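Bear in mind that the values in this text are calculations on the coordinates, not laboratory data. Computed from a prediction, not measured in an experiment: that's the story for all the values here.
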Structure I
Amino acid sequence: MILSSILIVIGFVLLIVGADLLVDGASGIAKNFHIPEIIIGLTIVSIGTSMPELFVSITSALDGYSDMAIGNIVGSNLSNLLLILGLSATIKPVFFQKETRIYEIPMCLFVTGLLMYFCNTGTGISRQEAIILLILFCVFIGYTIYMGKRESKKEVVELQVIDKNNKFIKDIVLIAIGIMGLKVGGDLTVNNAVDIANYFNLSEKLISLTILAVGTSLPELVTSVTAAIKGNSDIAIGNIIGSNIFNILLIIGTSAFITPITYNITYNFDFTVLLVSSIILALFPFIPPKNEMSRMNGIVYLLIYAGYMAILFIK
């Protein structure tokens, strides 16, 4: 039990370090090919923060733990919204940009509802449904790049000439080490989470919705809380919404494409909490003070998360 706890912590560390190295290597190569840094930030870095969830979910699906593959994403999205965004808003009110308010939050709500629909039609998520999610992911990435270029044309021009002399081989090595760290971290995290669940006679679902979800959300936690402290609320909200969309479209899409995921109907309660939380988030910009998530709103989110956790353990 103690060994499993230590190994799962090591697994989380490897996931975070691996994702960081992968992002550094991929960013270096992208800069060598004169890809603007704003585009790198909106794609490679954003996807990089979701790498822990990706490798944990793929490992879970391949090892036959479908409950953990779904639970990791649903739990991660819940902790992103209720815990991390709630904490960020409690530290400093979060302001909603027009694009976030009109496009990104509704998109997050839509893909959450779509995933719940897919899960409840048939026995789970098929490869055909996975392809739909991946196509939507490509559309969202295209939209993100378009918006980034439109809002930052000057920045794009200035940053195209930076880092010409990045060592290509060094970046390849960073990517290789990063992927290796993610793979080993994913294996350690999933296998030892199962051991802990068995030791305490807990369900894989409970472990994935709690320990795995919070652990794989650590990159988002660090990024969002740091942004909130520095007053960069647009980064905090953008990081959370983007991560939730990526988690559903990219991670569930990729996992289900590799091996179709069976669905446990008991997750409908957790999906409902996630949907309601997303709807509340969509309403925040229209509740005074408008266009912001106040400290009180943040406290409400934290209380909802605490209540949700209590219900999970009581059940």
Structure II
Amino acid sequence: MEDAAPYPRARQVVILALVVLPLMQLVLLPLLEMLPAHLSLSIAELFLLGIAVFVIRRRRWAMEDLFLLNATHGRGLLIVIPTAIAAGLLAGEADLHVARIWEWAGWASPLMLRRSMLEIQVITDMAHIVPTIVAIGLLPAICEETFFRGFVYTGLRFHHGPRVALIGSSMLFAVAHLNPWQMPAFFLLGLFLGWLVHRTHSIYPAILAHALNNLLSVLAVNLRAHLGIDPLGALEPVASPVRMACLVVLVLGILLLRRWPPLMPALSPFAFSRWTSRLGETQEAQKKRPPPVGEGR
């Protein structure tokens, strides 16, 4: 009866993630390193989404259900914008403090890794603006959110409940980047993005928040690289008033988002009813099956 479930089970989610994510990071990206960095990154992100789509179609699951392509409040999306910016700045702040702890412990991230992460975000001329926005801002937000807060989250939620789904999808999101020095920050960001999905029952707020977070990082890096200022915490902590303002905005945003109930259910009642109906039919058929010869003697 396992194959009849309308959402992926935890075992299927974990196996897929443990196979696809290292394959993308350790095999696909090195094979594409001869291409421009933005193009290779875009191909890798589309590969992640493509695998999820392939599995969904092969198992005949409902894509709109697994990816949570549900309508949401327009006013809620407007509130997501400042809330996501505040959450992104605070996650970046946490990342900087964790990096200092690693350095104090003698386990600083490799200089080559930090340099490559910054270089891909630097816009050197006007022709790089659109590729940078697409490859770093838009595609990762769409592909990673549909995979982690869509495919992974809905599967875990259907079989194990929202708490396991929120924590499990956030952990896989953090591990997926194969960067142990930034895993705490990625986990916190994943919790925030997962909460948006949990609250709105829609993937769109999480995509918007993820894109804003990535574009905020691009803006911070370029302000540092071209103007020599760092108000958004690219390499240095933000000012204390900015940090306090972010905390206030984040709390207010969460409180406001809690005011509007979701427009759609998180899990499709039609998929659930079909599954329980088929489960009942199977159990009834097993009851009517004649006992093996010799049973009951």
Structure III
Amino acid sequence: MILFCITLCSFILSLLLTPVTIKISARFNILKPAKSEHGKPCIGGISIYIAFLAAVLFSLFFIKLPAIKLSGVILSSFIILLLGLIDDIKDLRPLLKIAGELLGIFLLIFFGFFTKIVFIPGWINIFITVIWLLFITNAFNLLDIMDGLTSGLVIIISSSLLVIAFINKDIFSCVILTALIGAHTGFLRYNYPPARVYMGDTGSLFSGFLLAIIAINISYAPMERKIALLTPILAMSLPIYDTLFLIVMRIKKKKPIFNKTGDHFALRLIAMGCSIKKSIWIMYFFSMFLAFSVITVAFSKNLISLIVFAVVGLVFILMGKRIGMVNIDE
């Protein structure tokens, strides 16, 4: 019941605060495309963050959460949020952006938050944590290229992780995920196409960072089912796939990796003739398929998990071949 109340709290706050951020963004001309008559407010991520944080703090009246862990998550995610806000206003250079992300990541690690895979050395766990958080944070940032896409995927991915956390009685992860789901559901009311507001880097960096944290916080498997340790990768496989696909396409075209192009999976669906709404629903349904796969792998024997990974891998390969054939004019 308390988890439902947390979700409801963040949902209502996000629903109420998003129009406020729309007005603030328009007032200070923080729009995308920048300096455009038709630019839209792009700091909706602030309403997501405030709704999320308020819901988490609300939960403390009813649930005792580990103080050090919670402090690490809140402080490090706030740094990522500020970084995204500065990027939305100033348009930071990629390397400067990465430096800011590393600051947030190392602060999180300072609070003792990193993978604890027992059969590998501690320094490798820390290295894996840095690479994981950096990659997933930026993968969600790159994924935010279409009305309603990122918020919808955050809700679906969070829901799959919530099921695992709930079954494992991981209260900390449950609170974080329910607060995030509610905040994005409220925001989606204004971000669904045609969008009235974008979450901007403010929201996409924060949401990706938070999901990356919780994905490695959840306990997935006993020692005899080591394959289940790959569950976080499967949970984030759509953003991972989209980012890797993007990098490969840009390298093939001999274009800088950080340049904006139309090579994203969702944009190629539009190039194939799909409408924006149809494209995002294709992405939603595929993400639901992956969410079901995530839950299956988390609680199945090794053989079934291997079959699931093989099926998902085959689907990604076939999709890549089909989508890769689409001609993108730039």
Kirkwood radius over Cα pairs in Å, for residues 12-99 alone - highest-scoring structure of I, II, III = II
Have a look at I, II, III and say which one yields 43 for relative contact order in percent (Cα under 8 Å, 6 or more apart), as calculated.
-> I
Calculated from one of I, II, III, helix-only ellipticity at 222 nm (-39500 (n - 2.57) for each DSSP H run of 4 or more, over all residues; to 500) reads -22500, and the structure in question is I
